[in-house]
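What follows are several structures.
Bear in mind these aren't lab numbers, they're just calculated from the coordinates by the rules spelled out. Quantities reported herein were computed from a predicted structural model and do not represent experimental measurements. Cβ atoms are built from the backbone, for glycine too; each structure is taken alone.
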Structure 1
Amino acid sequence: MKKLFTTFIVYMLIISGVTASDIPGFKYNEIKEKSKISYNSANGHWSTKVNKKEDLYFTKTKGFGTYFDYLTSNKSYAFTTDCEYEFIAGNLFIGYSNKDLKFYTFSYNGSLLKRELSDDEVKSLFPDYQIIKISEFSDKTNSLKIKKAWGDLRIILLNDTDKSFDNYTFSSGNAKIETYPISGLLTVSKPGMIQFSNSYGTSKENPWYVLLVR
């Protein structure tokens, strides 16, 4: 338990200075604390460009726990996305939930409306990444074998089950990997065994998953 706790602390120290914009291939406008975003209700477009005299706009501010609240122009509460990382991609407002291992897009009609992105939509956002789903892991061993071609292997792990993955992180003893604040994203530069597990320990409710990269 002490070892797991130490590993978790080290992990938190590592990611504390890392943002979503540090992810390879991430070319979108990350929405940071105190950022303002506008919404055009006529065409459903979001933007980081705000005309305070004309636009419906919101300011991102620290909320409860790891989540952020969005305030209206008069500083009243508008919504929270329940996502740890949010960005504008084109005209879309995208959020990622570490707990769900899912990407969402949002619209607004006085309250926030959430829709999960399809695999094709995720692939269009991250074309250089291979999508792997939780259901692809073996029911018996919770393992999955994948092949690494020349160069870095970039992975997006998506959750297509009813499980929750709060406090899950990647770790490895022999593979060389790079992890990011978006917890389901991973870069593998050296093959080996990679674990995706709960930082507070494994159990029947919180099993570990093993990627065998060859």
Structure 2
Amino acid sequence: MSMQEWAEREIEIACKRERGDKPEGEWDYGCACYTSALEAFKVLCGQGHSGMSIGFTKHILNRLIDGKPLTPIEDTEDMWNLTHRSGKGKHYQCKRMSSLFKDVSEDGTVKYSDINRYYCTSKDNPNVSWHNGFVAKIYDEMFPLTMPYMPNNKADVIVCDELLTDRKNGDYDTMAILYIQRANGEKIQVNRYFKEGDTSFIEISLEEYQERERMAEERIKIESNN
């Protein structure tokens, strides 16, 4: 059995399971995705790729699907679109990578940020992820993005904890940045703690954070008894 025949059989089995009791002629989104994957696989097989070359091609294709460049991005004038001005500062978006931005402040200071370079997750629920501008600022200070830039295949994971001590403060009013699991496998301990202030979060000690943990637990206990 050839690789193409094997793949066709696997797609047939997968589509049958995906379709379930639906009539075979009825359009099914999942089956359509399986069929598209098979067509792409057939093209690769038809081009006579070896195991090594098909793996390299897969790497290239995955980066294109993820919106990642195939060669390093240089900070040249033709690489950016001006999105808006703030005072005398300017904000640019990269033409080659939509998640990459450049900020030029009034004094000429340049900072870069890639919003897909990281994501936050919870120590108690690692399957949930989000982005947070305050956390991103700390992350970018720890790991400044420099040019030329070649993004990793995987994002860094920032493991956080969030607490709510008072219901009137919304979803959370206390936050911990515990550690960062880098794409290269390195684990960076952070252990910084913050509470909500008038305009932004304010850094606090571990002791104050632990006290606020107790406040959050007490709030939950009172609410569950009401």
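Remarks
- Given 10 for relative contact order in percent (Cα under 8 Å, 6 or more apart), calculated: source structure among 1, 2: 2
- Mean count of other Cβ atoms within 10 Å over residues 84-91 derived as 11.5 - corresponding label from 1, 2: 2
- If helix-only ellipticity at 222 nm (-39500 (n - 2.57) for each DSSP H run of 4 or more, over all residues; to 500) is computed and equals -3000, the structure in 1, 2: 1
- Highest-scoring entry among 1, 2, by Kirkwood radius over Cα pairs in Å, is 2.
- Comparison of 1, 2 by distance in nm of label points 7 Å out along Cα→Cβ at positions 44 and 204 - largest value held by: 2
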